[in-house]
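Take a look at the structures below.
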Structure I
Amino acid sequence: MKIALVCPYAMFGHTGGVPQVVIHLAKDLTLKGHQVKIITPRPAKFDGEAPEGYILLGNSRKMKAGLATAGDIGIEFDGQEIKDVLAREKFDVINFHEPWLPHLSRQIIQRSSAAHVGTFHASLIDSMAGKSLVNMTSLYWRVIIDKMEVFTAVSKAASAGLLAKEDDNALLENIKYIPNGIDLKRYREAPVTAIRNQSTKTILYVGRLEGRKGVMYLLKAYRELVMNHDDVQLFIAGIGPDEEKLREFVRDSEIPRVTFLGFISDDDKIHHLHKADLFCSPANRGESFGIVLLEAMAAGCPIVAGDNSGYLDVMKDTGAISLVNPLDTIDFARRLEIMLYVEPLRKLWLNWANKYVKQFDWGPIVDQYEAAYEEAIKLHASQTNR
């Protein structure tokens with residue numbers, strides 16, 4: 001197959017979850033013998049040639065708009081340029097990631113004669129801005145929906161807003177749920193220097209430093225925890241708009257043994273996951289899945305996580321032990337303590353995670369996308385030949 005993967009976010013720099021999924025798909029589908037191109041907005045201030053395997057269209061600018069997701073979003077596209085690209089490439093199928101984001105997907109769909117697959121990643125229903133966006137884009141969505149053969153979503157949280165809006169649409173009712181994946185082997189292999197400190201318990205957070213991620217709630221729970229334990233430390237990895245506010249809270253509250261690591265690479269993340277005794281992701285909203293939870297599982301690091309709708313889709317069965325309301329500081333601190341110090345529970349959790357995480361290796365997940373593309377091509381052919 002000749003496949004296009006459309007990502008509405010500019011792909012270069014510190015890429016988020018959606019671009020990472022697109023990059024993995026492109027790599028593994030190419031290894032399976034398919035011809036794959038990534039279509040993405042031209043990054044701001046970028047005037048060079050597109051890297052191999054990429055097609056750059058239009059331009060982009062940073063957008064937040066109160067949504068759970070943020071990044072450099074595509075704007076201002078040249079219709080003739082899109083026509084020329086589609087005529088030249090002759091894709092069999094185009095997979096639109098986050099097709100709800102204006103304007104790249106619609107600009108391509110209106111000019112494309114290929115089969116179309118739409119993939120939803122973000123959770124839109126747990127913020128006022130997300131709900132408003134769903135309500136305001138009915139006309140936009142009608143064009144998108146009518147031109148799609150197959151829809152996929154990484155979780156029920158990712159599709160919930162659209163199902164609520166379009167519950168009478170048979171196409172949306174048959175969404176295929178394909179989870180996010182990880183490179184299982186890479187995260188399972190411990191770096192030789194990643195040795196856990198036997199005399200100190202380490203809690204690790206990795207992610208954006210912004211309100212919905214709940215890092216302030218973690219600091220408050222950690223402050224309670226250290227009142228009874230002087231052998232625990234907290235590492236916070238990431239950057240974001242709340243960084244100074246969080247640092248100031250630590251200073252003003254005189255919370256001991258908190259280290260801000262700043263932005264860390266994937267290699268550094270793997271190193272810290274294998275050294276940590278507990279990984280904490282306290283997001284209270286805006287999560288549709290939680291790739292970082294899978295990474296912690298693969299690295300053999302127990303988890304405490306916020307009980308948002310996306311994490312509920314991942315932390316099932318025994319994994320539900322990990323979930324907590326991050327706004328309840330006392331219960332949050334108690335859950336941190338239990339998952340750090342109750343060894344039989346940690347062993348039970350680790351035995352579950354070791355088996356559970358295997359299903360999220362990239363191999364079988366790419367197979368599911370491949371099957372979705374084949375189905376879309378067949379449906380498109382049958383509709384074209386009517």
Structure II
Amino acid sequence: MNSPAAKQQFGVGVQSLEQNERSIKVTWTDGKVSTFHYLWLRDNCPSGFHPSTQERLFNLTTVSEDIHALSSSFDESSLYISWSELEHKSVYRLEWLYENAYSPDFKATSESPVTPWGTEIMESLYEVQYDDLMREDSALYEWLSAVKKWGISYVRNVPCTDQGVIDVANRIAFLRETNFGKVFDVQSKPNPINNAYTSEALPLHIDLINQETPPGYQFLHCLINDSKGGESTYADGFKIIEELKATSPGSFQILSTVTVPMRYHDGETDIQTRHPIINVDEDGRLVELRYSPHLVSTFDMDEDMMDRYYRAFRELMVLINDDRFVISIKMKAGDLCIFDNRRVMHGRNAFEASGSHSGSRHLRGCYVDRSEFESKLRVLNRHYGKAPSQR
């Protein structure tokens with residue numbers, strides 16, 4: 001069964017197998033090498049999953065930690081293993097093993113789906129027409145892919161109704177509800193409960209950093225904007241963090257490891273959490289930025305950290321307001337902007353909101369979480385493109 005250089009339909013096959021004490025080493029025909037540990041293989045045997053739900057049924061404690069392969073072989077499509085316990089046999093698709101390999105050859109070649117940007121994005125800001133987005137799943141796929149890559153995009157000619165922003169968001173998934181409701185109106189109001197509901201300038205920020213998990217993607221739909229001023233501003237937090245890490249690694253280290261209190265409170269709510277302002281995964285890749293000067297609470301770190309932290313925080317603030325990174329766009333009626341709320345900061349310039357012009361700038365907004373956004377993109381990938389890397 002072990003024919004040399006066996007290849008399968010997806011274009012890569014197994015060159016050779018090597019059984020070791022606790023794992024199997026696979027050498028692929030493209031030169032890559034992957035190690036699959038026996039416990040990992042047994043836990044992922046296809047027979048251990050429900051045929052309809054695809055949820056795992058196998059209980060790892062039903063085998064010992066010393067389980068191993070008695071024999072292994074391969075053909076053009078599959079890897080076969082006979083196990084040392086319970087006379088069990090497993091069959092794995094080679095394509096599945098290749099896609100889920102976790103050895104250095106595979107992690108090193110994984111590509112990030114994210115492309116950080118500065119002001120140069122104004123030359124290529126991705127746009128889509130509302131009618132195309134609502135009618136064609138292929139247009140939806142291309143749009144979501146662009147938003148994943150750049151973190152921001154505009155939809156043009158969205159109907160200027162209360163339902164417009166909801167219809168666009170629902171093309172992806174259901175809405176995330178917060179203490180501001182499922183949908184919120186951004187306009188100057190008397191006795192505002194948030195700075196967004198004034199005519200004052202809003203500095204760049206991430207929404208709702210005080211939540212345990214801030215909303216993933218934000219939608220802002222312009223219903224009217226004939227006031228003087230009120231331009232929307234944006235900056236890619238990931239690009240800025242890259243700059244900070246390169247120029248001041250000590251500040252990056254502090255801001256990505258020391259937690260600070262974050263809080264929003266009014267007469268009805270008092271929502272608090274603690275997190276670093278910069279969040280990275282176990283491989284050091286950026287996950288999110290939690291930057292909002294009006295929602296960080298009083299810093300309370302140890303005294304030997306306080307001055308160093310303030311210096312690092314100030315250094316980040318200076319970069320965030322650097323002209324190399326900030327873009328400004330005057331929204332017009334029918335424009336809708338979507339952006340990754342845990343990556344792309346947004347703000348606005350002050351606008352006139354007095355007398356008869358008090359309602360002349362009105363944006364309507366909502367959120368969809370990252371998990372739902374990613375789910376929709378993966379489903380569409382099955383039909384229109386290659387699934388994005390999950391590493």
Taking distance in nm of label points 7 Å out along Cα→Cβ at positions 40 and 200 as the quantity of interest, name the structure among I, II where it is greatest. II
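If you work out distance in nm of label points 7 Å out along Cα→Cβ at positions 144 and 184 for I, II, which one comes out largest?
By distance in nm of label points 7 Å out along Cα→Cβ at positions 144 and 184, the leading structure of I, II is I.
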Taking 21 as the value of relative contact order in percent (Cα under 8 Å, 6 or more apart) derived from one of the structures shown (I, II), identify that structure. II
Across I, II, FRET efficiency 1/(1 + (r/R0)^6) of positions 96 and 240 (r between Cβ atoms, R0 = 35 Å, to 0.05) reaches its greatest value in structure I
Origin of the derived value -12500 (helix-only ellipticity at 222 nm (-39500 (n - 2.57) for each DSSP H run of 4 or more, over all residues; to 500); candidates I, II): I
Starting from the value 21.6, 72: which structure in I, II was Rg and Dmax of the Cα atoms in Å calculated from? I
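Every read-out reported here was derived from the displayed coordinates using simple, explicitly stated rules and does not represent laboratory data. Since this is a predicted model, take the numbers as computed values, not measurements. Cβ atoms are built from the backbone, for glycine too; each structure is taken alone.
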